[in-house]
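Since every read-out is calculated from the coordinates, none of them should be taken as a lab result. All figures in this text were calculated on a predicted structure; none of them were measured in a lab. Cβ atoms are built from the backbone, for glycine too; each structure is taken alone.
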Structure P
Amino acid sequence: MSIFEQPSELVISCYKRLGIFLEQELKTLGFTPERVAESFVTLQGTVTDAMHLNMKLRTASQILYKLHSFPAEHPDHVYEELVKYPFEDLLPADCYFSVTSIVKHESVNNPMFLNLRVKDAIVDRMRAKNGRRPDTGPDHNKAVIHLYWVGEEAILYADTSGETLARHGYRLHPGKAPLLESLAASMVMASGWTPDLPLLNPMGGTGTLAIEAACIATNRYPGLYRRRYGFMYLKGFEQRAYLEAVLDLEDAIQEVEMDPIIINDRDKRMLSFALQNAEKAGVAHLVETISGDYSELDIPEKAGWVLLNPEYGERLGEVEALSITYAEIGTWMKKSLSGWKVGIISGNQELLSKVGLKPDRRIPLYNGRIDSRLCLYSMYAGTKRLFGTTESAESAESTESAESNEAPEQGV
């Protein structure tokens, strides 16, 4: 039976701390997660299921389909086991493939050597069965084989994604310090914003946060912007089934009545890039760019959400200057945003303290490899209450501090 029809374990990886948002997405799409961790979720499914998930998930990075598992004590054992695996049933004879791995084993001090042994096994098997040698290389834009080897057991996967899903494919211009699309989508999900509420994105740069919000509001999935995945280079792939899935994504779009999402930035060039990105994503009609200082924005009478990703600085002089910026953000929030909710992500907790307001929640995230916090505030004119949770701010801060020393890790 083809792996497009044969159920097996799917391991869906994400950037660390996005697991809860990935789980939320999977449940919304009708899937039942078996295991949920900070950097992955597992469930049972076929490669056909993986095809649809590749095209729909906003917070995922890779989707791995389990092929085989075996005990291993040395890279030579890996070779000996894999050279017996029927790769000729998985990969076309004229294929190109690459190998990735996650390995933590005392016998391996160079992961590249392990990748080479995996490649050798596949090439030797394919040559023996097909009479020709497949092409291999470092590019992940075709078939990708993944080996996970930690401790006693090695697990072989087909990477059905290929290149990462965390980049959604509409960004023509990423900007100076771009916010990864999967993280931006997670921030929108964490806020609980809905399209019946205004949304302002000051310091919006090239518009990733606003575009992700518009895509979520109108049910536009990332598969609309990408035309190449790892599953396309596996035996059993049917182009017709994929094209039908693309049509399903187009049919799923739901235009809604909403106020334009405001992207604000001082740099008019960045706003030009933001509009081009929004046009590529098909949501240019749902955003409006306004140049100038955020403090001069006309605030809508109806309260909504403000989402910010301010700079956080890497050198002492930058941090000192940004302390003023963060204090000014806090002043603006208190002065102009009564009744609104605000989300600020930053990789510098000292700078976040300069806002001068106690957040209702502090959600630990990683911006790339930078340990960050998404702080959510309710700007009440009177008594301050929590929103979206019964958890106290103190207990939320206690939870995030217990996780703050964990190192970022992506993968299985």
Structure Q
Amino acid sequence: MAASDGTVVIGGGLAAAHVVQALRENAAAEPITVIADEDLPPYERPPLSKDFLQGKQPAEAAIVHDAGWYAAHDATLVLGEHAAAIDRERHLVRLESGAEHAYGQLVLATGADSRRLDLPGAGLPGVHVLRRMDDARALKEALATGGRLAVVGAGWIGLEVAASARQAGMDVTVVAPGTTPLGTILGEEVGGHFAALHRAHGVELRLGTQVTGILEHAGRAAGLATSAGEVPADVVLIAVGAVPATGLAEAAGLAVDNGVLVDSSLRSSDPDILAVGDVANAENTRLGRLRVEHWDNAIRQGTLAAQVILGHDDRYDWLPYFFTDQFDLGMEYVGRAGRGAETVIRGSLVSGEFIAFWLEDGVVCAAMNVNIWDVNDTLRGIVGRRVDAARLADPEVPLPEL
């Protein structure tokens, strides 16, 4: 198919928006079409568990560019439409409505879907997940009635929603099988700090606990049945991670394994199809194969895909970055630490202001600043260097010297 068919982007998130933005910022003149199955133009998801849920900003604030921006930049928005199939031979995307869109280059930015639990009562009214704007609207409405919230899962989404609900005055219980919140990501010491933070703000943590079912009363969810007894609740949130939305790619015969497999230029097993954001299992030139579900990665991969489409030789070579805000804690994390990494703390966990480093074989593999700002770029420069643990922990050694 001729390059004049332009670029088609399937997805309604941050990565999709930045493909379009970067193409137009770099003077790409070919047609661009964005196909999204929600009624909103592409939007970012971090506010869904924080500012939107807390009523601090409207849904529209999460939109990256409004419909007028796409029109002004000669990009066609196709909203509320599901992409049903990719015809790779004819270079066409077919929608459920029957409409077809030709492409020269196709970008899959289909994101990820909330992981579901196969439990008795999981389909009851009052059981929520949080991934899309409609999920957030439904959860916000449910939380507005007050009462008790039970969260299944102690990962980022579960803890952020727990903090938002607790700040709104709800009673909150978090149930998770692990012994430490975020333990697989941050380790026992730093994960323990998050546990202490939530407990200090009145969140009940039931850790090392299995959920066996959803309690029911009058046809609605009424809490959790667990290995440690019942947890009564008016609202239940299932927050046990996400699975990449690869159905479209699999049906098209693309290579898939925990996401769409792409190389360091984000090209899939079909060189005319790229994948970006949460759905992309990409080869990072520094760290190997990664699938990263974070805001920063969506922006960067969307931009990289545009550069690749324009013929540049850019590669996926940056370190993962993410952030969170919970109660009075704000933090930024850069790098990637394995489960056996050594943790080094600079500052005081008790004070709530500290920097954490993770080392593997004496090399800094990740760093995190907590309630200490304007240092993350410096930390990014430290990651990958061999630094003595005593110097990392010593506040008298200026960070730039590391």
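Of structures P, Q, which gives -10000 when helix-only ellipticity at 222 nm (-39500 (n - 2.57) for each DSSP H run of 4 or more, over all residues; to 500) is computed from the coordinates? Could you put the intermediate results ahead of the total?
Details: P: -10000; Q: -6500.
Clearly, the read-out refers to P.
Here Cα extents along the principal axes in Å has been calculated and equals 63, 60, 35, so which of P, Q was it run on? The partial results should precede the final answer.
On the way: P: 73, 46, 39; Q: 63, 60, 35.
Source structure for this number: Q.
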If distance in nm of label points 7 Å out along Cα→Cβ at positions 167 and 183 is computed and equals 2.8, the structure in P, Q
Q
Compute mean count of other Cβ atoms within 10 Å over residues 207-214 for each of P, Q and report the one that scores greatest.
P
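For Cα Rg over 2.2 N^0.38 Å, for residues 175-214 alone, find whichever of P, Q sits highest and give me its label. Let's see the in-between values first.
Numbers: P: 1.11; Q: 1.18.
Greatest value across P, Q: structure Q.
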